[in-house]
1. Which structure, out of P, Q, was Rg and Dmax of the Cα atoms in Å, for residues 155-306 alone derived from, given a value of 20.2, 57?
2. Compute relative contact order in percent (Cα under 8 Å, 6 or more apart) for each of P, Q and report the one that scores greatest.
3. Have a look at P, Q and say which one yields 17.6, 56 for Rg and Dmax of the Cα atoms in Å, for residues 35-226 alone, as calculated.
4. With Kirkwood radius over Cα pairs in Å derived from the coordinates and found to be 21.1, which of P, Q does the value describe?
5. With distance in nm of label points 7 Å out along Cα→Cβ at positions 75 and 347 as the yardstick, tell me which of P, Q scores highest.
6. For which of P, Q does helix-only ellipticity at 222 nm (-39500 (n - 2.57) for each DSSP H run of 4 or more, over all residues; to 500), calculated from the coordinates, equal -26500?
Structure P
Amino acid sequence: MHAQAPITQDVLTLPRRTSEGPLNLVGLTRAGLKEALLAADTPQKQVNMRVNQVWQWIYEKGVREFDLMTNLAKPYRATLKEHLVIEVPEVITKQVSDDGTRKYLMRVDGGHEVETVYIPEEDRGTLCISSQVGCTLTCSFCHTGTQRLVRNLTASEIVGQILVVRDDLGEWPIPGAPRRETRLLSNIVLMGMGEPLYNFENVRDAMKIAMDPAGISLSRRRITLSTSGVVPEIAKTAEEIGCLLAVSFHATTDEVRDRLVPINKKWNIQALLEALRVYPKLSNSERITFEYVMLKDVNDTDADARRLIKLIQGIPVKINLIPFNEWPGAPYQRSDWKRIKAFADIIYKAGYASPIRTPRGEDIMAACGQLKSASEKIRKSAQKVQRSGVSEA
């Protein structure tokens, strides 16, 4: 087994505020919010009530201005405005696919950018959120992996993505209006930019906020965290978050997985499977989703399918087969549909669910594995033009 060295990257997370700036309440846990309100001269005997009130204004009603918190006295609201802010990431661009998928490019602290994707379905809507600016894993089939890691996102920036999209969907309750039967944003998947388990504490705090029944109020079974295999953090995820787990598996031998998912060189298939066997019991989850991108002549043979069946024996799983979403300069091709179907049939006949994911948002580069800050390419192009002394005209 590998030694369990510290593997989170909190040193790369920006502080919540600068020394001269006000404190942002978005992303604070309830305990953190209590401390913030006490520091803003909230009387000790009132603080628990005030925490509940402010929490509901932010996460249940979507309010960003203290002046609109009408059950707080005006002098108290003025005091809060002096010390605190309620801020979310800024939307730079929004693209809407032909299939209704929405991709947002958001600016966070430091001028950095991340992408967030909303995927509508007939009876639900799934939000794919990012946990890091860039990514450190360099998975060879993933466009995001070609963008260097800049830093972790704070809990504020992770939760902020949810709040921004609820704004855009118009999903905050309207006073006096009947409650919607179906939620537009009903599911969260941590499958955007970055490796969530390399930013564990911020992801955990953000998901605790999303699950809080007095606010966004999503069930832990409506949240799926996807990891490439950060083995030491998998048990912690079960114990401290308890959400559903998805694993970017993508290969049935260490030789191939080392190439596709380089983290496999640190925690190989055997080590990963050992951690996954105990996850359903620790988290009280029904099953784990294995994500398997279908790459032509790389990992899509009948032999691969049969090896996969042997590897997952004893683990309650669903195999999500993902047709490769191509991007400019990608070193792979999507497996032929006939090959994907044959692979799925072998798995299905062995008794496992093997749905083939329908690509969504490909026309706006919003599909799985395609996320990358579009402005990065634009910025580099502009810098190249400046260096050459040629004007854009």
Structure Q
Amino acid sequence: MTAAEATTTDGYAAFRFRDFRLHCAARFIMGIALSMQAVAIGWYIYSVTKSPLALGITGLSTFLPVVFLALFTGHVADSYNRRVIVTVCFSVFALASLGLLFQVLRSVSDPTWIYVFTLLGGAARAFANPAAQALTPNVVPKEHFANAVTWYSSAWSASRIVGPAIGGLLYIAGPAVPFTVIFVCFAVATVCVFSISTSGSAAKSGRGPITWETLSAGLTFIWSRKVLLGGISLDLVAVLFGGAVALLPVVAQDILHVGPWGLGLLRASPAVGAILMGAALAHWPIAGGAGKKMLIAVGVYGLATVLFGLSQNLFLSMAMLAIVGGSDQISVVVRHTMVQAETPDEMRGRVAAVNSIFISGSSDLGEFESGATAAWWGTVPAIVFGGIATLGFAALWGVVFPALRNRDKLVEN
């Protein structure tokens, strides 16, 4: 094996680069803050409202800005300094968290203003996600990009282990405590991004007047490449119907009868599976059959969701959620690597913005869907139905998108 080959196959190759280390650290710390915030908001809202639908509206308030701003956020990410965009957005996150802290200190029982500040955070996220995703290829050489994607997504997964666990424990000391720590985390993440030396500015060809053609270029690009469309849309429908994250406060309180510490463990469980799978993929990357492995992973995701919905034991529920997270990690690595590797740099922001719609649609809108169906049918039927639907979609997508099913390598020359 040559020195170049050794470097390329090094499981930690991306960490050789300072800008990636800062970028990854910001992702990790931001993930901790958002995960803690999700636990704290979820427990607080359900404690004062006892309404699954109220929990679902939290996800909706995060999702709406992504949809309405998506075309503009992508254009901004392809036209301006991506590092500056992410820095500003992280600063807005910090300000929104202060607003949430103020509402908790007032002990409000009406969640309206909580939704308002969540909406503000959603707007910041709408601009931050495309810029951050498009910045990733700029901080590592191309030959290490797949490794960078794996560790970047693993940093997010690791944060979802640490964040919920810390958030649940801190909540025991009072709701104001986790919201204070959340603000500090947002501030630190902002400093990390600000310290990156690479601007991440897109090529000048990505700039130009704002027209429908430039705004919709990302959507057109994805539509023209069925393997990308299939991978992104499969993730959307799978997590939209199979995601039960919004209902975890209900499961913790009413089914498993555990406190906020139990909610933290449940929230962290998918991330445990994801980080373990991410570490495995970093050292033993997907070498072939990428499309089939993604379809199988989504099927496993659905099956584990069904078993989670039927469980009445905390440890079995945690195990099923860990399998959910591990299978989702495979899907994330396959999808994100294909999207970023096949997109020209001058279009990465707009393509990432469209990708963000699908991601937010699957997670945030999925929370609203879960809350609404649980309010109609009950918590357990809603979770089981979502898992069965996910299994069906995995089988259907294998037929409808043969380009995805037959995709072999993650990065094709």
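1. Q
2. Comparing P, Q, the top value of relative contact order in percent (Cα under 8 Å, 6 or more apart) belongs to Q.
3. Source structure: P.
4. Answer for the origin of the read-out: Q.
5. The maximum falls on structure P.
6. Matching structure: Q.
A short reminder: the numbers here are calculations on the coordinates, not readings from a lab. Quick caveat, the model's predicted, so the values are computed rather than measured. Cβ atoms are built from the backbone, for glycine too; each structure is taken alone.
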